[in-house]
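Read through the structures below before going on.
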Structure P
């Protein structure tokens, strides 16, 4: 487990450096860095209004706020299985983390989950206002695809197009957005266990799955191995979400870095509300073990992924 913790810390530190490089910290830097494909708009970028600076500040505030960085870790580790260039894998991981961060910024808004804290700090909308938070989320999402389109991610444009298509699908109505809408609607109705699993697979699982698949796409891995990684990530992602829901019931804001006891108050549909705490905990453990079984085709290079599946059900934040 210590090897995993060290690897998670190293990946998080490397990711922060890459995201810090990609996201400008002032308008002049924006001219140099955001225009990833050319320098021709440098003067226009330097002349941008203060409104742009506020959005950039809100983007950096949210993206560089820390966190577990599990999705980037999945990308980096799956890429390692296929000998992918680490720099290309990390750039892809950063794009996926930008998508994840956008979803958290929007999730916290009063119209959604109405959370005042995220990762131990005021939520983006509490720090910058609701309008700036919406725009920062929009900017993070669209910037993610600009990053994925860059040749530094992969020399083959077909690979880049496949990454863009996969991430877009996982982020949209057939993935995270669709799951979030189901989650909001579920506050007004009762869902069965199967319906809750579908909700959480869309809201959480699809982005985990594409994070893991991305490394295989970069490595042009055969379809059977890509499918195994997808199944691993789906099961691990659901185990992660169940544990998240358990932490909402049993954890503290100090431990989790966000508000707790909100799922029950808001009438959220979770497996805990359907199965109860102990059966939900058992289900998370079963899913973690099932996730590990999908990695049987890989050698010891997948050991960190195996350990990660066990870690997600024992974590405290």
Structure Q
């Protein structure tokens, strides 16, 4: 089968054996490129088949999205309904710790499979994972209907955050840098701004840099909340503005589930109800065989890309 790997920063399409073993063999239809993929490739990620935002068809023909993180199921964190903080979540992550979805086929565990409703755009399977990331963070923020929020960063995570907040009745400003980001924000019902205002109830940092963190602190009202998505790729320093305003900082990683709620299930529901999100966020579509060009476009800030997907039908 064809698969996409990286070595010393170079993207290659290689021939791999179709995976065998325990689990479900998924015929991949769509896989997205994430900013973390670009960071990890730059840091030297090598050998593993790339891609952690993906889905496809089961052997029975069911279209499904795949949760790429694993879990042990027995540790204290898993038992408490915090599987995203299980030590196995990152160590078994498809596309980084084990072969991912940028391939014709991928072998996954049964508990990682999430059926998609009939009639949805097949591209939606590659958006479920980043949308679940967003939903997990928003749920952790406990933001209420009627609140004011600002999103710093108008990449895919920032725009998906805006879409979910608006669906929940929150007024959203989103800081955009490029015309295509502003256009996407408007399609989603958000208000694009070049600079954030002030006294927001909750700020969402979808960049995770010193500059974006400081902007969130400045924009958040006293006793408000600052939600940090994803990973800091360089250290961030706290300052006394955070202390004087007594802002609550909440980190959010991956997505979780317990007996009452599953972030992945909610993400599937959101995409089924709000299909316009797909067209607003997925800006570029490539064949799997054009992976090198797809990664080049995803890494080019001037390309107009928000979310780049690769398809193999």
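What follows is calculated from the coordinates using simple rules that are stated; it is not laboratory data. Computed from a predicted structure; not experimentally measured. Cβ atoms are built from the backbone, for glycine too; each structure is taken alone.
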Task: Label whose coordinates, when helix-only ellipticity at 222 nm (-39500 (n - 2.57) for each DSSP H run of 4 or more, over all residues; to 500) is calculated, return -21500 (choices P, Q) - done: P
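Going by FRET efficiency 1/(1 + (r/R0)^6) of positions 19 and 147 (r between Cβ atoms, R0 = 30 Å, to 0.05), which of structures P, Q comes out largest?
Top value of FRET efficiency 1/(1 + (r/R0)^6) of positions 19 and 147 (r between Cβ atoms, R0 = 30 Å, to 0.05), among P, Q, belongs to structure P.
Of the structures labelled P, Q, which one yields 15.8 when mean count of other Cβ atoms within 10 Å over residues 115-122 is computed from its coordinates?
The read-out was computed on structure P.
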